[in-house]
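Multiple structures are listed underneath, in structure tokens.
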Structure 1
Amino acid sequence: MTHPIEELSRLYGISPSYHDWRGQLREVSVESRAAILAALGVNATDERAAESAISQHETIRWTRLLPPVAVVEVDRPIAVPVAVASELPAKSLTWTVTLESGNVLKGIAELAQLTVLERGDADGREHARLALELPDLPLGYHDLDATLDSGLNAQSRIIVTPAKCYEPPLVARGERVWGIAVQLYSLRSSRNWGIGDFGDLRELIRLAAPTGCQLIGLNPLHSLYPADPSQISPYSPSNRLFLNVLYISVPDVEEYSTCERVRTRVARADFQEKLVALRATTNVDYVRVASTKFEILKLLYEEFRTSHLDRDTIRAAKFRAFVETQGESLRLHALYDALDAHLRLQGPQYWGWPSWPEDYRDPSSPTVVRFARERSDEVEYFLYLQWLAAEQLAAAQREARSRGMSIGLYGDVAVGANPAGSETWSNRHLYVHRVSVGAPPDALALKGQDWGIPPQDPQELRAQQYRPFAELLRNNMQHVAALRLDHVMTLYRLWWVPRGFQSKDGAYVHYPYRDLIAILALESQRNECVVIGEDLGTVADQMTQAMEHYRTYHYKVLLFEQEPNGRFKPPSAYVRTALATVTTHDLPTLRGWWEEHDLRLRDSLDLYPNEEFKNQAHAVREAERRNLMQALVEARLWHWSPDQPLPEYSAALSRAVHAFLGLSNANIALIQIEDLIGMTDPVNVPGTHTEHPNWQRKVAQSTAEIFARQDVHEILDGMHRARRGENPNAG
């Protein structure tokens with residue numbers, strides 16, 4: 001007899017088994033699944049409790065007249081399931097659809113004429129699920145209201161989606177484009193305040209556009225913690241809907257030129273000496289940068305209040321329009337930042353909302369409402385910072401387009417949010433706080449991974465009509481024309497690790513991926529934003545098929561694009577609907593890879609499980625380098641024979657490798673800025689926290705110095721020629 005927990009696992013999308021990185025089938029323990037169910041609020045401690053939970057689940061499923069949301073592809077029949085108890089004296093159903101445009105459609109359906117989808121029992125009563133057919137609806141988000149003649153009423157959201165994601169016209173016509181990827185904070189200049197900012201981004205655009213570069217790839221720009229600038233990982237943000245305000249270019253703020261106090265303060269010798277010191281550091285000194293920037297930004301906010309808000313100027317109207325457009329999510333985010341700053345001043349015991357006094361943990365509590373009212377200026381200050389950041393990012397995209405870039409900015413969305421940040425505080429019910437997201441064991445992490453990020457509850461996400469997901473996409477697409485989804489497999493499933501369990505003892509929990517990727521296509525088309533799904537590692541066939549159906553671009557890393565025999569795939573083997581890059585922020589730089597700097601670094605950080613594993617890694621790398629060299633020879637990009645020693649790293653080698661990437665069929669190719677100048681130190685070393693300065697290392701030279709180098713222009717020229725189908729070695 002099947003244990004009830006098996007049925008509960010099915011109902012809540014928890015996989016009872018999975019195939020590991022070796023292809024072996026692994027069973028998930030009953031204890032792990034029970035812990036995940038408990039985190040979802042489902043009691044499965046014994047068979048009786050599990051059976052009761054199943055009954056409750058089925059009762060809710062059958063007694064809800066309409067589903068909370070229905071997603072349908074445009075030009076396909078719309079049939080919304082309607083659940084009706086057989087004992088009800090209902091004969092007909094009146095429905096109203098309020099379109100996103102405001103127009104209204106109405107109709108009446110006779111229940112006896114509706115197709116029966118299924119029958120079932122719940123709470124001792126018979127039920128039938130019927131198909132309510134609606135007329136064709138336009139793309140978008142529409143509201144359905146349905147009422148049985150017996151009086152029962154319900155609402156649902158109908159989301160009509162396109163057949164595929166957006167592609168830029170240039171790419172759709174068959175042209176292959178290329179760009180440069182940067183960690184924005186790492187850019188150097190003679191004008192920034194110790195961290196790369198939106199002004200530096202505009203400078204990069206101005207210098208890169210004449211070379212044929214069509215896009216600038218960016219790390220996630222998500223909001224972090226103004227009150228705790230030591231938290232720096234862009235992949236563990238406070239809120240993915242909003243921006244990291246440390247990227248504001250302070251001198252480019254309009255109030256900077258009109259505020260006498262600011263000009264006087266910045267002109268002082270001690271302040272200028274501080275800026276020189278901050279620019280000179282090898283790594284970003286986030287704490288001192290934040291202190292310096294926020295000192296001046298607070299003065300600029302006071303100037304803005306006096307000169308604009310108090311006088312109702314046009315600039316004040318633009319700010320208020322921004323706040324109104326961004327709505328409740330922005331208000332809650334600014335409120336969180338104000339609360340966080342206020343409470344951290346009271347002591348280190350307050351490190352995020354889970355540590356706050358109970359009455360501060362609920363955004364709607366009387367205490368929080370009173371704080372927002374009494375300290376409205378503090379909340380408004382953080383609204384102002386978000387406005388400045390959004391203005392400057394939008395200006396960078398306009399700069400890119402005005403300089404002829406067909407795409408411009410390429411953004412990145414992290415897989416989740418920090419458990420103590422504003423995103424989880426603002427919508428606590430959406431997140432499951434007694435588990436965290438990670439990955440099962442693999443070759444590089446034999447014990448599995450725990451990223452410390454809470455997952456979203458897939459059933460609650462659906463109950464909220466996918467609004468949080470659509471808003472996340474919309475906010476991240478509004479100022480870019482290409483967007484990467486980190487770990488795109490999360491649309492299909494996530495590895496959940498229950499609190500108190502080891503990472504290897506987690507389980508996969510499934511998400512409504514068909515609905516989510518369809519909504520992704522809708523927002524992609526509406527925002528004219530091409531979507532790239534980071535699909536490295538093991539990807540379920542269902543997810544791959546969905547990506548191909550909706551033309552969501554794949555993410556191809558040259559270092560991983562190898563045949564089973566170890567040979568590197570030729571450029572012709574790359575799929576067209578892909579973004580291709582030599583390496584990524586989680587991998588060594590090209591020079592670091594070639595010179596095995598990353599392997600020595602892993603050894604110094606004690607990241608190898610044993611000596612045998614380390615020796616094997618070096619042996620594999622030697623073979624990979626030879627295979628890459630052979631691939632360059634076959635592509636007529638290098639002269640070398642296997643009986644010769646491998647060449648030392650050089651700018652010429654970098655040019656050949658990037659030309660190889662440029663020759664690929666992939667519609668988009670990226671060059672990491674570090675690889676233009678042959679840097680070895682990586683951006684991030686997975687598996688480390690404080691052992692390596694992750695997310696801190698600056699680029700070795702300023703952007704102006706980089707683009708003044710002849711060898712850099714030769715690398716860029718090789719990529720540009722290859723993208724146009726020319727022989728990069730010609731001329």
Structure 2
Amino acid sequence: MVAEIIINSSVKVLNRIFDYEIPENMNVQIGSRVFVQFGNKKVPDEGIVVGIKEKSEYKVKPILRLQEESIEKENIELAKWMAKRYICNVSDCLKLMLPPGTTSKNIVARVKEKCINLVTLAKDVDEIQEDIDNGKIKSEKQKNVLEFLINNENATVQDIELFTDASRSIVNTLIKNGYLEQVEQKVERNPFLHKVEKRTFDLNLTDEQKTALESIKEKGEYLLFGVTGSGKTEIYLQLIEKALKENKSSIMLVPEISLTPQTVDRFIARFGEEQIAVLHSKLSAGERFDQWNKIKDGRAKIIIGARSAIFAPAVNLGLIIIDEEHDESYKSEMTPRYDAKEVASFLAKQKEIPLVLGSATPDMNSYYKAQKGEITLLTLTKRANNASLPQVEIIDLRNELANGNKSMISKKLQEEIEKNLLVKKQTILFLNRRGFSTFIMCRDCGYTVKCKRCNITMTYHKNENKLKCHYCGYEENIVTECPDCHSKNIKYFGAGTQRLEDEVKSLFPDATTIRMDVDTVSKKNSHEEILDKFRNENIDILIGTQMVVKGHHFPNVTLVGVIAADSSLNLGDFKANEKTFQTLTQVAGRAGRGEYEGRVIVQTYNPDNYAIEYSKIQDYSLFYNTEIELRKQLKYPPFCDIIVIDMSAKNLAELQKVAKNLHTYLKTRVINEKFGLLLYSPVPCPVDKIKDRYRWRMIIKCKYDDRVNNLLTDALNEFIGMKTKTARVNIELNPNNMI
């Protein structure tokens with residue numbers, strides 16, 4: 001018998017099947033992970049069996065050995081579908097379905113089960129007691145150790161030293177004399193170790209919630225469109241409870257790591273931690289490994305996590321939920337550039353189970369499908385606790401400047417913060433830029449400080465007194481003299497969360513503040529610690545980036561201030577208005593979720609923009625109807641697909657040659673074979689250099705189908721045939737942004 005094997009490699013020319021002989025008595029199945037001799041390499045390569053046949057037309061080598069772990073046959077089908085749709089190697093997709101802690105080369109597990117050595121009795125208790133009584137064991141410390149273990153069955157050496165005052169050598173002597181023995185015991189690394197949640201039970205549903213819950217059947221795709229605070233999470237909980245009663249597993253995706261602790265807390269309170277597993281990047285490798293095995297063994301029936309949790313090895317999967325489904329983080333920006341929502345849809349159809357997408361501001365594509373009847377629309381128009389939506393007020397920053405206020409905080413917002421402080425209510429201030437100043441410029445000659453590796457301005461971080469590149473991480477010392485004209489007239493422009501924090505402390509010196517952005521959440525559990533501190537210690541003001549926008553529930557927050565609503569409007573992206581509306585509506589939804597009314601102050605230089613106007617009245621339908629007409633006229637998604645062909649190289653001339661040749665190849669094919677698509681000429685990317693690599697791109701507008709997929713696959717093969725030195729090509733379907 002012959003196995004068809006995919007070699008685990010990201011090299012594009014190896015994205016095909018190789019035949020290997022299956023040795024006798026080797027139990028190789030589809031999905032088996034094996035080691036094989038590939039080419040003339042001395043070190044064996046890892047491969048995954050994707051098919052088995054009687055014989056091969058080639059002379060084939062035998063499989064060297066078989067690994068214990070394997071991949072489900074259904075996952076191989078999923079990987080093949082992903083590789084075709086996202087134009088990447090099958091092996092890149094299969095890696096997503098392997099246990100955490102495996103290397104890219106040879107797939108040897110770096111992470112193993114955690115075990116501890118326990119000391120236990122090696123003889124019968126009566127026999128030991130007899131030796132103590134007749135004086136065979138004379139040492140008091142030895143007697144203390146034996147008596148301790150008689151009472152406790154087993155213990156670590158550290159515990160024995162602590163509780164009996166005996167040294168390790170005493171224990172070793174008792175082991176040598178046959179009274180004790182060491183045994184290895186598996187210990188599960190538990191990310192919930194310090195979580196103690198008060199048990200909760202099903203809440204009484206509103207009529208809208210009941211209708212939505214009852215409408216979700218055994219299979220199908222559903223869009224749960226509910227205003228902020230309408231009780232979508234309670235519907236998720238009761239859907240999962242129903243799946244548990246049928247002995248089925250559920251996957252619950254959340255967009256941000258910062259949301260995971262809050263979601264986990266609510267789920268532990270409802271279901272207990274025993275049947276919950278969590279998967280996200282802030283867990284240690286060992287924790288992820290243990291959580292993965294807990295899922296695979298069927299002990300965890302509820303899987304909560306970020307994007308990659310969709311590939312968890314759930315046993316008898318019966319439900320997939322994607323909360324805040326509009327969020328960009330569900331789309332991977334690394335190879336394979338998959339969309340978790342599309343993967344979930346494929347899995348739901350494959351397994352004939354329901355997929356529930358939830359949001360207060362649905363993705364335009366999702367809502368368009370719901371309007372066309374391709375997915376079922378379920379609507380929640382009221383907040384679950386009968387609370388009213390917060391009142392939103394728009395502040396025109398042009399008037400603030402005209403009145404001499406150059407502060408980041410308008411007079412109205414300052415007054416509202418002062419009111420909140422007086423009545424001991426909490427405030428959230430949202431600014432989607434971290435750092436202190438967003439760029440530095442010489443006032444005499446106009447020179448701006450840019451990253452040496454990327455064609456992007458450096459950001460000043462006051463706490464470290466450093467300039468940082470937010471694209472590659474490069475750092476350098478602050479500039480006090482212009483390198484071009486040697487002027488000392490250096491000015492810091494723009495503002496980030498660090499500068500906002502300084503200004504807040506200056507305006508409100510008695511207020512307690514806490515900041516949440518990438519710079520403050522780099523350590524493990526820092527998301528959870530900041531949010532817990534804000535909630536439990538009743539911190540007055542939380543300052544943050546988009547991390548504070550999504551899905552958080554703080555009953556005592558009654559005021560939200562949006563410092564610069566225009567930041568997402570100026571992205572140069574066709575989704576700019578959609579992102580602005582979603583962000584403003586979501587951040588407004590953090591206010592007034594408890595028994596007190598909420599207020600929202602939105603500061604902007606563009607008060608007449610329709611995304612800002614409609615976010616004020618929080619009318620998604622009005623925004624959608626306006627935006628969808630513009631998309632239709634301009635041929636943007638959902639009326640077409642956008643494909644971006646990203647090209648990069650260390651040498652600009654090499655990159656330009658690749659771009660020209662690829663464009664010529666595609667243009668010739670499009671004309672000769674009469675493709676109904678728009679092919680644009682290659683141009684430099686908006687950020688045309690990152691990490692010392694020059695970047696160009698081509699854009700295609702079309703309806704993405706198998707014919708277009710084959711054209712792009714052929715173009716990629718054409719590029720491979722160019723045999724360039726440093727050039728790379730990536731193809732992305734419907735990217736999150738066009739930068």
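Nothing in this text is a laboratory measurement; each read-out follows from the coordinates by a stated rule. All values reported here derive from a predicted model rather than from experimental measurement. Cβ atoms are built from the backbone, for glycine too; each structure is taken alone.
As an exercise: Rg and Dmax of the Cα atoms in Å, calculated from one structure in 1, 2, equals 29.9, 101. Which structure is it? The read-out was computed on structure 2. Could you tell me which structure in 1, 2 was used to calculate relative contact order in percent (Cα under 8 Å, 6 or more apart) as 10? Considering all the candidates, the number was obtained from 2.
Highest-scoring entry among 1, 2, by mean count of other Cβ atoms within 10 Å over residues 157-164, is 1. If distance in nm of label points 7 Å out along Cα→Cβ at positions 301 and 389 is computed to be 1.3, which of 1, 2 is the source? Among 1, 2, the structure yielding 1.3 for distance in nm of label points 7 Å out along Cα→Cβ at positions 301 and 389 is 1.
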